[in-house]
Structure 1
Amino acid sequence: MTIVETTSGKVDGTVEDGALRYLGIPYAAPVSGSGRFLPPKQATPWTGVREAVAPGPIAPQFAVPGRTPLAEPAEDCLVLNVWTPAVTGDRPVLVWIHGGGFFTGTGYAPHTAGTALAQSEDVVVVSLNHRLGLLGFLHLAELGGADWGFEANPSLLDLVAALEWVRDNIAGFGGDPSNVTIFGHSGGGGKVTSLLTSPAARGLFSRAGVLGGPPFGLKDAGRATLIAEQALHMLDLDRADPTALQNVPLDRLLDVQGRLGVGRGPTEHSMRFAPVVGTPSVPAYPEESLAAGVAAGIPLLTGTALDEARFMIADRPRWLERDVDIDDATLIRLVAGGVDDAGTAEGLVAGYRARAAGGTHAVDVLMDALSDQFTVRTARLADAHRAGGGPVHSYLCDLDHAEPLGAFHGIEVPVFFRNVGIGPIPAAGPALDRAAAVMGGALAAFARTGDPNDGLAATGVEWPAYEPTARTQLRFGDDGFEATSRIVDDRVGWWRGVSTSGRTDPWGRAFAATTAG
């Protein structure tokens, strides 16, 4: 029996490797035309049984050259996918929020498919698509939008609507609506931290996971309004006129987004459209809200990979050659792009050069500084949550550390999904298989009880809680597992006195450099 009754109608899925799979279920009404830039509404009901066998459209986004999308982009992209061992029972629910900054990505990809995790760990997995870029974050509140029902951060409100759908429907798929964990990587982690502190999402989930994605690139309302004014000017509009905006061809909106530097290629403006702070859905910067205790009762699982930034070398293989380098001025400029006070970058670079064991190759210094920035940001996010009374478990992934790209941004994601050998991780082997079994089990246990150790008893691995006074992480890599504070302490100490808040984007300028050589 694969047919499930939802609040909008019946859906029928398929069986895949021992799990039931339902793809492309609408969780909200269409958001094109008269729904553009407005909060999502309840999904339009249907009659009969809907075949939930295809992922559904992805959010409109610039196509990556050489990469074939798994689904066609379309404005009406508010769909989700469900994987479950059975449609009876009350299993913990894991809701995956995809990365890709705030302007690209998809909820359905082979390395984040939920079949293996659902089947092996007896959980329900949900993934979803939502509005991105200009369509998801164009801030119109001060430009006339409030007069016709605009609310800030439509993209985040899409996520809230998806969580409301889970609350109202997931019991029919064998899930427990009172035991929901949201988790995401990179930009998905930034969305999770925004939801952690959002009044709109309160009560819709009980645990959270931020993988390789402390908040960055967020905008205050004033900055977001200036960007919106630029966009309207490029559309030949002087205010947020609903009729005009809702009738602009989608291609023209995407062209304006690209001309502003988003999605047309790696530029320092890739985060022009991002969650807007000082709004009803995101009242304050996440670190500030967490420290104030707004999510005190929500356990947090968070961490990074050791060599986050080295994925950039995939597009610039010549950077691996010792006779190819960047000059000091460029290095300092790139490091400065990701810190709040650009004046601190020169001292950081000097410090990295002084401690470099392998010489002072500027590309290596850049990779170390940008990678460490993710460790530092994540530690500060964890410190803020602990200060606000929230429990934290932190990890550090150093899989594949002997390879040129090292433990790059996103390498751990297929491990948590138990999808090793798919996507960014190379072919499976004993170390990867064990990492997937241990970390997939830990994630499921965290979703079940809030403590990942509840899934580790048979593995011999112990994952101590994180405390600001003893920043112990679970390090997992090619050589196994280790509970240690050594690595994070080294990086946090090195960055003491350097501010890296959610206001800045650590990738932007460095992305731009990869196109310049």
Structure 2
Amino acid sequence: MAPAPGPDSLKPESSTSDPLKVVIVGGGTAGWMAASALVKLLPAQDYAITLIESDEIGTVGVGEATLPHIKVFNDTLAIDEAQFMRETQAAFKVGIEFVGWDQPGERYVHPFGTFGEPWAGVDFQHHWARAYAAGRASELHDYSFAIAACRNNAFEFPNEDPKSIRATYAYAYHFDAGLYAQFLRRWAMPLGVTRIEGKVVDVARDAASGHVASLTLASGTTIAGDLFIDCSGFRSLLVGGTMDVGWQDWGHWLPCDRALAVPNMRAEPLLPFTRLTAQEAGWTWRIGLQHRTGNGYVFSSRFTDEERARDVLLGALDAPPLGEPRLLRFQAGRRAAAWAGNCVAVGLASGFLEPLESTSIFLIQAAVMDLIGLMPTRRSGIDPRLAAEYNRLFEVHYDRTRDFLVLHYTANRRHGQPLWDHVRNMELPESLAHKIALFRASAAAPDYRYGLFSRDSWLAVLVGQGVLPAAWNPLAEAVPLDDLAARLADLKYRIEVNAADMTGHGDFIRSYCPAPALEPAA
């Protein structure tokens, strides 16, 4: 009779098999973020990471503006922040300014931080709504430290004391997306990523499972793999092409389908926020980097033509352009699934949502980190349960982000402009219609524990575009109105005083991470 197993015998045996072969198809931001995270965070003896890219195939280069999550990603990989910022010509970002989205001439900021403080166990917006209705509070955006920093063109690192008013915000970056991909390539390859220059011309599938078995390059080289990550951009070579996963078209909710992009010489001051300005058939962006300013016009071809769009974009620049505007055609939506068989789509291969809230790089990051959490092993193989969970998370990310973007369009009062009249009156996703109705009725805002966006983000856009609540949590009535007004006045004062004491954003950049001079690329 065999002896009872002891504690040591219950441990899984060390694997002596070959590492799982992971093949990434495509470079750019998506490919190199995937390669960098996989090679840094997964056991080196268990995974062999290969990336195939062709310098002949250009990348879209979306994502020069980011969300605070990118700092978490870089920190997780132990990337030196100052070095990364110097090499990508980066600047800091603490919010997004929306100009004319409610109606022409008005503006508000979506801050990367909180509004106010919870009092008596009740979220701040309920207290504010009560005081505002009584004429005892100023605008909601006066109670955000991040917004005050934007107004002052100032930046400093958040205070480490969580009780400080200067700890109530986070930050992201503006950077050159092409330089970021190059930075990650230089960073990841010494850690063990094998880069192969080449163009995929054929895909071979296993006859029994239908999984991708190997790729053939134009050179004739064959690359076999166990798991394939599709970072091939809009082509979606593997998941959309080979695996034939369908596309969900969201153009009826997000009608913009074109973008023109052009840089110009950097204009002062160097703003710590992205500026998005509503235009007749879409919106223009302005993103300040150390060496240049990025500009673009996202528009709907149903409501304008490319020649008119070019004129609008060039007319919005604050310095002469560095070349001709570059046109990008796209379709808003996502794949029905991002993981099919042994192929996982990341970035544009899985879906596209216009860069209205700087979500492109976040969606890449979320896809990569979710994949690492569900990564197959040589022992487990490609378990369909892993794919099912990954696809569930994928849908959550895209669907919640979609709702937030559609909110910006539908909550407008730009009457008499065909695009804006259309999106204001269109039928909304049921999930978004419910959120708006709930906020109007009770001041309750979405507060996700997973996925984008936070309660404060929803508050910024809802209130910033004139969607106000008719009522609030009854528990807010526990604070006497005079006491509440005094608290709000004190909070506003502390924000103003502390923000006025901050370092100018440009000065902070020059002292912390000045980038080498570059010839701006057209």
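Derivation of every value follows stated rules applied to the coordinates shown; laboratory data play no part. Not measured: the values here are computed from a predicted model. Cβ atoms are built from the backbone, for glycine too; each structure is taken alone.
Which structure, out of 1, 2, was mean count of other Cβ atoms within 10 Å over residues 343-350 calculated from, if the result is 15.8? Going label by label, the one that fits is 1. Of the structures labelled 1, 2, one was used to calculate mean count of other Cβ atoms within 10 Å over residues 439-446, giving 18.9. Name it. Answer by label: 2. In terms of mean count of other Cβ atoms within 10 Å over residues 87-94, the structure with the greatest value among 1, 2 is 2.
If distance in nm of label points 7 Å out along Cα→Cβ at positions 159 and 199 comes out at 1.9 when worked out from the coordinates, which of 1, 2 was used?
Details: 1: 1.9; 2: 5.7.
It must be structure 1, since only it matches.
Each of 1, 2 could give P(r) over Cα pairs in 10 Å bins from 0, in percent, but the derived value 4, 17, 27, 25, 17, 7, 2, 1, 0 comes from 2. Taking distance in nm of label points 7 Å out along Cα→Cβ at positions 351 and 431 as the criterion, the highest value among 1, 2 goes to 1.
Mean count of other Cβ atoms within 10 Å over residues 71-78 computed as 19.0: which structure among 1, 2?
1
Can you spot which of 1, 2 the value 17.1 was calculated from, given it is mean count of other Cβ atoms within 10 Å over residues 31-38?
1
If you line up 1, 2 by relative contact order in percent (Cα under 8 Å, 6 or more apart), the top spot, with the largest value, goes to 2.
Work out which structure the value 2.3 belongs to, where distance in nm of label points 7 Å out along Cα→Cβ at positions 39 and 335 was derived from one of 1, 2.
Values: 1: 4.5; 2: 2.3.
Answer for the origin of the read-out: 2.
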